[in-house]
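Below are structures written as structure tokens.
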Structure I
Amino acid sequence: MSANITHQRLAELVGGELVQGDPTGIVTGLNSIMEAASGEVTFLGNSRYLSSLKTTKATAILVSPDFNEPMDAVALIKVTNPTLAFSSVIRHFGPPTRAFVPGVHPSAVVASTALFDPQKVSVGPGVVIEDHVQIGDGTLIQAGVFIGHGARIGCDCVIYPNATIRERCVLGNRVIIHSGSAIGADGFGYEFNKGRHQKIDQVGIVQIDDDVEIGSCTTIDRARFGRTWIGEGTKIDNLVQVGHNVVLGKHCVIVSLVALAGSTRFGDYVTIAGQVGVGGHLEIASQVTLLARSGVTKNITEPGAYMGFPAKPLMEGRRLQAAPGKIPEMLDRIKALEKRLAALESSSSTV
């Protein structure tokens, strides 16, 4: 069956309005603004790509309601959120979704005390499921996954190949864990005693609430005791380190290469950009945004954007960041003042 779609049907698909173009024109695929060819649909989700519209070869473009740039020979569909609406386009033209096939692969090693319905759960090749694990209906566990003793996984989760979920960790419903991630590794806890680093037992768990997504090769350490807790709806990118007893609130966004030290607590709707480091035993308020490469060493009690090392409120951080660039000019002014002072002193001494 062809996926081709008319401009008018495309507008209906994305919940938008066709404001320019032939309603019966045909769209045959999708692409980015810069790579789209004739017959393809694209979208403008960021104003920085506005200049690329002048050269795009796309046949149709999803734009925001306030878009008013002149565009010739192209269908324009206005939608509230072009980026989000384009997801519907992707689902229409993209590859078919992998069918959920329940059952346990013959090569999987599943303990007899594990609790799940093999007619409602999919367990791939090479999976290891230890004693007393519980898995909810609709969950997909792909090749090479390890699930440790007593772990609990909710319904409709997706665990991608070679992820590790250690003993007693708890996952809610619709959780996604990408390949190579480790949930519940030992927290990094040692005491220096008699010239040696002595390991401190880490006997807590990791709790991941509903609708959380964890990127590839991210590590979330188990608590020393109690829980490391990832709140509902939070999204964590690849290559993130979450230390023991960290609490992340609801609907936070953590970008790649972030390191969160142990026992720090974050509120809801926190956004942490790439390469941010946050020290241990801190409190970070809800609705805080930490800009890229910031370093947090103290509590942040007020919502807002912060930047720099140590992290400061945005405007203060920008001033501090700009200050080093003014040093050459300041040195020149100091030298000029010194010369004037020296000239005045010389003039005074001859009077």
Structure II
Amino acid sequence: MLRRFLVSYLLLFVASAALSQRPKLLSQKRLSRSAVATGHFSGIAPLGGGRYAVVSDKEQTPGFYVWHIDIDSLTGSLRSVRSEGYRSGPAKGSAFDIEGIAFFPPCGTLFLSDEYSQTISEYTSEAQPTGRHLAVPPLLGRHNVQSNMGFEALTYDTLGHLFYTMTESPLRSDTALYGPRMLRLQSFSDNLQPHGQWSYLLEEPQLLGRGRTHVQGVSALCALPDGRLLVLERELSVKRRYLGSRVRCHVFLIEPLSALSATVQKCGSEEALAKPQELKKQLIVSFRSRLWPLAKGWANYEGMCLGPRLADGRQTILLINDSQASMGNSLYRLRNYLRVLILPAHI
């Protein structure tokens, strides 16, 4: 009897250990059930203590929401979401499109990426501009970015003390030289100056065809505690009549600090236009959704950040989608979701 018990216990232990070595993507949770107002959510960053800053790309002024997100420490499931409301900065005299956000612990401030102006600016915890900006190299300036395909992703690595950003789609100059799949990952030091640059190759597109819109690129970055990065690749195909529209998402792991980088300062020079070392990437998880009357979970994920560690030490990652403020009609409306990814124990 004792032997049978020990064998059963050993098998259970082995099975549990095997499960902890695989990523676990939990089902998406509707934010409307947490009394969070709908929005154009495009980025999320942890502030500590279960609080997160969230940006929405269609607000009247630059700023961010502050949410309290409670995650079960054993299962990783989402318990609740509560919003403190929107912290609004001063009105801008020009157009803007806030897409990414990163918390900067050394100063207790936040940096917001503006896809319209192709700038990354610092704000206080009350969403007031400090006047400081990351020194974006001219090569990555607005003139060299495809329309509405600029700085979508932004994160801060607390170990390496580095900001990381990437344009959503390839630069105009790189498309001409290297094709439609090469992106540049750019880092900045705590002094806000350029630090390093690497090339990143997108997956081959799978949803090309006739339709209203096709978009492929990187929508989010997330720095892990050990200095590695997660990259969220998103491919979106919107059909002319909307039904049948699809989204494919991949989360990859990259290690920029283990690869040689190039610092780029001048646009147009041979140094600036040269292709930096390409990063190797490891697939962590893939998922997709389809817009269909009987499948109402269509979600275009645009934000990603660190969540809490579980009791067993595994790291959680939070993903947030953009519903275009519940775009739709009386028959069907898109929904805002949060989704939890639990990384394997060895990552």
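Have a look at I, II and say which one yields -2500 for helix-only ellipticity at 222 nm (-39500 (n - 2.57) for each DSSP H run of 4 or more, over all residues; to 500), as calculated. Mind showing how you got there, number by number?
Numbers: I: -5000; II: -2500.
Considering all the candidates, the number was obtained from II.
Across the set I, II, FRET efficiency 1/(1 + (r/R0)^6) of positions 100 and 204 (r between Cβ atoms, R0 = 35 Å, to 0.05) reaches its highest value in structure II. Taking relative contact order in percent (Cα under 8 Å, 6 or more apart) as the criterion, the largest value within structures I, II is that of II.
Matching task: 226 is the computed value of volume of the Cα convex hull per residue in Å³. Pick the structure from I, II. Source structure: I. Between structures I, II, the greatest calculated value of FRET efficiency 1/(1 + (r/R0)^6) of positions 212 and 260 (r between Cβ atoms, R0 = 25 Å, to 0.05) is seen in I. Comparing Cα Rg over 2.2 N^0.38 Å, for residues 84-123 alone across structures I, II, the highest figure is found for I.
Read-outs throughout are calculated quantities, based only on the coordinates presented, and are distinct from any laboratory measurement. Source: prediction; values computed, not measured. Cβ atoms are built from the backbone, for glycine too; each structure is taken alone.
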